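Please treat every number below as a calculation from the coordinates, not as lab data. The model shown is predicted, which means the values in this text are computed figures rather than measured ones. Cβ atoms are built from the backbone, for glycine too; each structure is taken alone.
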Structure 1
Amino acid sequence: MSTSDQNTEPGTAVTWVPDLLYDGGRFRRDVGLTCDARGRIVTLLPLGSLRTLTGGEPREGETYDITVADRYFATRFVRLRGRALLPGMVNAHSHAFQRVIRGRTEYRSPAASDSFWTWREMMYSAAARLSPEDLYDASRMAFMEMMLTGITAVGEFHYLHRPPEGAAYDDPNLLAKEVVRAARDVGLRIALLRVAYARSGYRTPPNERQRRFIESDPAEFIRHAEALDDDLARAARDDGADDEVPPLAWAGVAPHSVRAVPVEYARAVAEFARARALSVHMHVAEQPAEVAACVEETGLTPVALLAENGMLNSQFTGVHAVHVTPEETAALAAAGATVCACPTTERNLGDGVVPADEMFARGVRVALGTDSHAQIDLLEDARELEYHLRLQKLRRNVLAPPAAGDPSGGDDNARARGEASELPALAARLFDCATSAGAHSVGADSGRLAPGRAADFFTVDLDDPSVAGASEDDLLPAIVFSLARTALRETVVGGRLVVSEGRHPSQEEVTARFSSLQRRLWGR
């Protein structure tokens with residue numbers, strides 16, 4: 001069919017053809033991913049269909065006409081030899097500026113014992129000294145590193161609002177826009193989750209190091225969040241985004257925690273978000289001291305308090321949720337809420353272990369975040385979600401879906417006997433945490449490869465030593481549990497190749513600017 005037909009889509013589509021394509025929990029051969037000129041997936045195209053249309057093997061770089069559901073496309077053929085193609089991962093919880101303290105908190109403090117609270121003071125000292133341009137450089141470094149590891153969208157939990165002295169910028173969203181600019185400049189999608197922060201804590205005196213965070217009046221916060229939402233929506237329209245084209249940046253809101261936001265304030269923010277259909281994120285039960293303070297102030301634990309005030313729903317993501325009871329987990333499940341686990345940070349800070357087994361058993365959706373960026377590797381967070389529980393429970397495959405008729409979760413020796421293994425199901429569950437669950441959490445139109453979704457994906461080098469020799473059945477477990485970062489080769493966002501052969505086009509300049517920032521911040 002001629003592409004001059006009236007039903008032809010404008011522009012040229014691209015069909016990416018890897019050796020293996022991840023689709024619905026399994027890898028398929030001889031399948032291409034066709035995306036249109038606006039960055040949406042059109043179809044997963046069996047190559048047999050294209051060979052029939054072209055009369056032979058399609059040639060690299062050539063353009064062919066295809067028909068999908070009575071729509072006609074001119075598509076260019078791009079071969080990804082020696083690659084597996086998987087949906088882009090979604091990092092549901094990030095504090096980009098904390099990239100500047102990586103490696104600088106790994107020492108014994110003068111305090112009697114190191115904890116989250118002593119770590120926090122080092123974080124505050126960095127936050128107090130960042131200019132808008134510094135924040136841009138730190139964020140761009142974190143976001144570029146995400147793209148190099150197969151992450152295509154991030155939920156940025158942003159709470160730097162004011163100048164260091166605590167006054168106000170002419171534009172109260174200046175720093176948020178610097179973070180968005182950093183993401184856009186490296187090609188990463190971003191949900192800017194604007195954080196409400198009202199106080200240091202219940203019966204806690206003001207902390208001078210938190211001056212940049214504080215907006216004590218909920219009406220002020222809502223006014224600024226509304227302006228940011230409008231500005232990002234306007235920018236998306238200017239980019240040509242509409243219902244058919246996913247935006248590169250959008251807004252959400254985040255009452256920081258029950259210690260930092262009184263419940264009346266948090267409820268007002270949640271009502272604003274509900275009216276605008278925005279995602280709501282909140283730190284929940286990360287530390288025992290936080291839970292104890294909430295009980296002292298309100299008589300309820302954090303999750304119970306949020307449930308009583310009608311704040312738990314399908315738009316809500318509770319970040320961490322380490323110290324929750326089975327009853328609280330049931331409340332999260334009943335509301336359709338998401339939990340975002342950040343295992344690398346939770347391990348680094350000594351927070352504790354997220355009870356993901358109980359969450360999966362109850363039907364709670366679990367996403368993943370890199371949080372403080374002690375390292376940026378969402379697959380490492382996926383495997384730690386399981387491995388932490390193995391250490392705690394003293395058994396393997398804790399999060400594997402139960403085999404039929406086996407409530408214990410399957411048989412570790414089934415594969416050795418040549419029987420069906422639960423390991424691929426476990427890997428698929430963990431990979432879903434890093435992709436589709438994260439996409440739901442931040443409101444990204446990605447996380448799986450399906451028609452109509454954003455064409456966001458990454459590739460794995462099948463000859464990399466960390467996965468070489470894996471069969472199609474074993475490849476996903478090898479990727480989730482064993483993949484080295486050297487195996488990540490291409491990252492595509494909206495059908496546009498950003499990372500190629502393991503390098504970002506701005507890598508040298510971004511790294512140099514960040515290194516200069518680190519020398520200025522730390523004096524060496």
Structure 2
Amino acid sequence: MNYTQHAFFLLSGGRALSATCLLPHQTFGTLLMIPPLAEERKGALPVFTNLARQLAAQGIASLLFDFSGCGDSQGDFEELPPDRFDLDCENASNWLADAFPSVPHAVLGLRTGALLANRLADRHPDITARVLWSPVSGADFLRQLFQRRMVNDMVAYGKARESRAALEARLKNGESVDLDGYLLSAPLHAWLQALEPAAAGSKGPALVLAGGHDEKTAAAFTDAGAASNPALRYPPFWNTVGHVDLTPLVQETALWLKTHATGPAPCAASLPPFPSATPAAELATFASDGFDIRAIWDLPVSQPQSGVLFLHGWSGDRTGPHRLFTLFARQLTRQGALCLRPDFTGRGLSDGDASDASIARMARDAQTALDALRARLPPAAPIAVVAICSGCKVAVTLAANNPQQIQRLLLWSAESMGSLRNPATGFRKTANALTTYARKLLRPETWKKILTGKVQTGMVTKALVKHETRSAAEASQEDAVLKRFESFRNPILFIFGGSDPDASGSLAAYTRFCRARQIPHAAQTIPNAGHSFYGADWTRQLCEASARFLTGN
């Protein structure tokens with residue numbers, strides 16, 4: 001590789017932010033990447049990582065970070081004062097300026113992060129260029145969150161339990177509102193309402209790539225002289241399940257930054273140390289199958305009494321959906337557990353591309369992590385594995401290969417393996433996609449896009465007919481894993497969401513399998529919860545049931 005990757009904790013107002021710097025061998029410029037807020041951060045991470053790697057080849061060092069209360073950074077999202085987000089941007093920007101004092105500095109932001117990036121650049125004359133991807137005002141961001149909350153309610157309960165007006169009234173009364181599993185506080189609501197592009201200026205060169213989203217907000221910048229490319233369109237990857245090919249977006253951004261964010265001579269960097277540990281967490285890198293996988297240890301305050309390995313899903317990362325892994329691991333450390341959360345190859349901050357991922361490779365990564373966890377624990381300390389979605393296939397594989405090392409399996413929204421999978425699963429996913437697009441055809445704006453040629457028919461086709469599938473060979477491999485898994489005799493707890501359309505089939509299949517082979521198991525369904533348990537109350541129920549199981553109750 002033409003760069004080195006450094007994971008570290010960056011101090012911001014007394015809190016440790018999880019940060020990653022991709023450092024080229026010679027640095028001609030820098031880029032600070034500012035993520036969007038809340039759950040949109042998860043969808044941003046893959047494209048941020050891909051862009052940072054491409055920029056490294058051009059001699060541009062990139063800094064990625066998680067806001068306080070997001071990702072792996074310290075703090076609870078709902079308890080933070082909103083000015084923390086601007087403060088985190090300031091401290092990240094200052095770190096780059098101090099480390100690379102004599103090259104151009106640029107900033108990139110996505111969605112709400114784009115508005116924060118623009119405000120940061122207005123405050124810092126040393127930021128010479130800015131890139132804004134799909135900028136969205138705080139008010140429009142809130143409107144979209146409220147809409148998603150009502151859609152989620154309709155899926156779970158058959159109706160929206162609260163209108164947007166009712167949700168806003170609660171916020172104005174000082175209450176918090178649950179949106180995507182994040183609690184939105186009244187102060188944060190007020191701060192977002194005031195997050196507008198009109199408050200920012202337009203100093204220096206700027207590139208705005210709206211991608212066909214929230215074009216009204218983007219126009220506020222293009223009207224002020226920012227460059228743009230209306231022909232470049234892409235799906236809303238910050239909300240999309242699965243991996244999206246964003247090569248055109250990455251390439252156009254990298255080409256523009258090469259022109260506007262690099263100097264004539266490399267910088268003799270004055271790099272500070274990269275602190276990789278706090279009293280509560282430690283960042284780590286493990287070699288696995290020719291790649292470096294990045295991970296984080298969540299540390300108990302004293303000698304660990306047990307170990308817990310977390311395995312994320314197919315398109316996720318080590319923080320889990322709506323930061324679920326991060327929060328549950330921190331809860332377990334208070335009970336004496338040492339927790340390890342790796343990013344699989346091609347996911348999160350680990351090496352590799354999305355195309356490098358497979359269940360078999362994920363299982364090899366998990367074996368590397370399990371070995372590291374075992375080596376750090378007292379000899380008699382028990383180990384449990386917590387997994388979600390397709391990560392449960394990896395957990396079953398790991399348990400089949402290590403039946404004596406894993407004392408408990410905790411499987412959330414487990415996907416059926418091999419011949420356990422109902423053939424209707426694939427048809428149901430296609431039907432759900434068809435229903436989604438049928439609803440879109442009822443909207444006037446959809447027909448306007450069709451008539452003007454702005455609908456990306458290739459992506460529609462991919463969504464309809466190329467949902468997550470598996471080959472006959474993969475199914476056969478999974479059956480071979482299940483055959484070895486028959487000898488596993490330690491407790492398993494399956495937890496499903498009541499509104500997950502695949503829950504009943506997977507629950508019945510695994511129950512039959514375990515009963516027939518006398519594998520100790522239990523199952524629990526959280527009423528109305530979805531596949532990823534997007535809700536504060538569902539999260540509470542999930543973590544309570546899971547903690548009881550892991551402590552032997």
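If you work out relative contact order in percent (Cα under 8 Å, 6 or more apart) for 1, 2, which one comes out largest?
Working: 1: 18; 2: 12.
When relative contact order in percent (Cα under 8 Å, 6 or more apart) is computed for each of 1, 2, structure 1 gives the biggest number.
Assign the value 31, 22, 19, calculated as semi-axes √(5λ) of the Cα gyration tensor in Å, for residues 22-293 alone, to the correct structure from 1, 2. Don't jump to the answer; show the numbers that get you there.
Details: 1: 43, 22, 17; 2: 31, 22, 19.
Label of the originating structure: 2.
Here helix-only ellipticity at 222 nm (-39500 (n - 2.57) for each DSSP H run of 4 or more, over all residues; to 500) was calculated and came to -11000; which of the structures 1, 2 was it taken from?
1
Given a value of 18.4 for mean count of other Cβ atoms within 10 Å over residues 302-309, point me to the structure among 1, 2 it was derived from.
The read-out comes from structure 2.
Rank structures 1, 2 by distance in nm of label points 7 Å out along Cα→Cβ at positions 30 and 174 and report only the one at the top, that is, the highest.
Values: 1: 6.0; 2: 4.2.
Once distance in nm of label points 7 Å out along Cα→Cβ at positions 30 and 174 is worked out for each structure, 1 has the highest.
Starting from the value 14.9: which structure in 1, 2 was mean count of other Cβ atoms within 10 Å over residues 222-229 calculated from? It would help to have the intermediate numbers written out before the result.
Numbers: 1: 19.9; 2: 14.9.
Attributed to the structure labelled 2.
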